[in-house]
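A.B. asks: Some structures to go through are shown next.
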Structure 1
Amino acid sequence: MTLTVYGIPNCGTCKKALQWLDTNTIAYEFISTKEHPPSRETIAAWVEALGAKPMRNTSGQSYRALGDEKNDWTDAQWTEAFAKDAMLLKRPLFVQDGQAIAVGFRDAAAIAAKIKR
């Protein structure tokens with residue numbers, strides 16, 4: 001079972017998630033979305049699995065710069081926005097065997113329940 005974690009190296013939430021994975025001896029590959037932005041097709045699959053709303057990084061400058069029209073966007077419009085600016089993606093994003101399984105890291109137990117070992 002391949003677990004991939006997408007995020008950015010200096011993100012505090014990503015650091016906590018990676019530390020938790022290390023502490024629980026869960027093997028993973030970390031991919032920086034800043035250095036290696038995911039493709040539009042990959043993001044579309046993530047949005048299909050999780051929905052666009054939970055994937056929005058609403059605390060970042062990129063999100064605030066979008067303006068009020070973002071409130072009425074469809075999942076397809078969000079997919080395009082995520083593809084143009086990976087900083088709009090909430091972090092970390094957990095993908096196992098090519099399937100998006102979770103985004104964010106507020107509840108370690110919920111993440112643990114979704115990870116297949």
Structure 2
Amino acid sequence: MWEDFKKFALKGNVADLAVGVIIGAAFGKIVSSLVQDIITPILSLFIGKVNFTSLEFHGIMYGKFIQNVVDFLIIAFSIFIFIRIISKFNFKKKQQEVKEEVPEESTEDLLKDIRSLLQERK
């Protein structure tokens with residue numbers, strides 16, 4: 001069992017996962033700060049106070065749950081927008097790389113290729 005654990009723990013995937021978790025935790029703090037310190041105050045300007053944590057029913061603090069759901073939705077939307085922007089940037093970068101890699105053929109070259117293909121068919 002110890003050997004299996006060592007093989008598992010020393011694989012590159014586990015190290016990558018650990019780095020991802022650490023970066024995710026740090027990114028989570030950034031996103032939480034974005035929501036609490038920037039987005040929520042801006043929303044408060046438009047729709048009033050956005051704090052449900054004081055809501056309760058016979059000791060059941062359902063307001064905290066509602067607040068966490070609202071925070072989650074804002075965080076999820078923020079991450080969605082952030083990843084969408086990064087994806088568009090990477091897509092444009094990859095398109096430029098592909099354009100640079102593919103040499104442009106002249107019209108003459110293309111016509112010669114077509115002619116040779118037609119001759120091969122005969």
Structure 3
Amino acid sequence: MAARAPRPGSPVRGSESGRPVMAALDLLGRRWTLRILWELSQSPAGFRELQRRCERMSSSVLSTRLGELTDARVLTLHEDAYHLTRLGEDLIGALGPLTAWSRRWAEEMRTDTAGDGQAAEAKS
């Protein structure tokens with residue numbers, strides 16, 4: 001059976017109405033999906049090369065995810081390599097603010113960790 005991506009307007013995990021944002025979150029929340037997108041944002045790759053870049057991913061999971069992402073029109077197969085479509089490139093761009101937020105979050109967590117040690121010393 002061919003992989004079928006979540007579609008806006010159809011029921012998806014978390015939304016019986018299939019609101020577009022919920023369909024997108026369902027697609028992006030699937031195991032290995034974001035890693036595949038990240039790898040292809042670096043450069044196009046064929047199946048074996050993607051499997052090599054995504055260490056520990058089984059060929060069956062990779063095949064399923066590539067089918068879903070192609071069905072969702074985020075990827076296309078051209079000359080034996082998977083490429084992001086314009087929609088896929090837009091998705092990578094839309095993830096930019098999340099990347100920036102994650103860096104701020106990481107810094108905040110480092111600051112909190114250092115602060116926790118100082119707070120523990122102050123209580124002693």
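A.B. asks: Looking just at relative contact order in percent (Cα under 8 Å, 6 or more apart), which of the labels 1, 2, 3 belongs to the structure with the highest value?
C.D. replies: By relative contact order in percent (Cα under 8 Å, 6 or more apart), the leading structure of 1, 2, 3 is 1.
A.B. asks: Suppose Rg and Dmax of the Cα atoms in Å works out to 27.4, 89; of 1, 2, 3, which structure was it derived from? It would help to have the intermediate numbers written out before the result.
C.D. replies: Values: 1: 13.8, 43; 2: 27.4, 89; 3: 18.7, 66.
The correct label is 2.
A.B. asks: For the read-out helix-only ellipticity at 222 nm (-39500 (n - 2.57) for each DSSP H run of 4 or more, over all residues; to 500), a value of -26000 was computed from one structure; give its label from 1, 2, 3.
C.D. replies: For helix-only ellipticity at 222 nm (-39500 (n - 2.57) for each DSSP H run of 4 or more, over all residues; to 500), the value -26000 is produced by structure 2.
We did not get these values from a lab; they are worked out from the coordinates using the rules stated. Since the model is a prediction, treat every value here as computed from it, not as a measurement.
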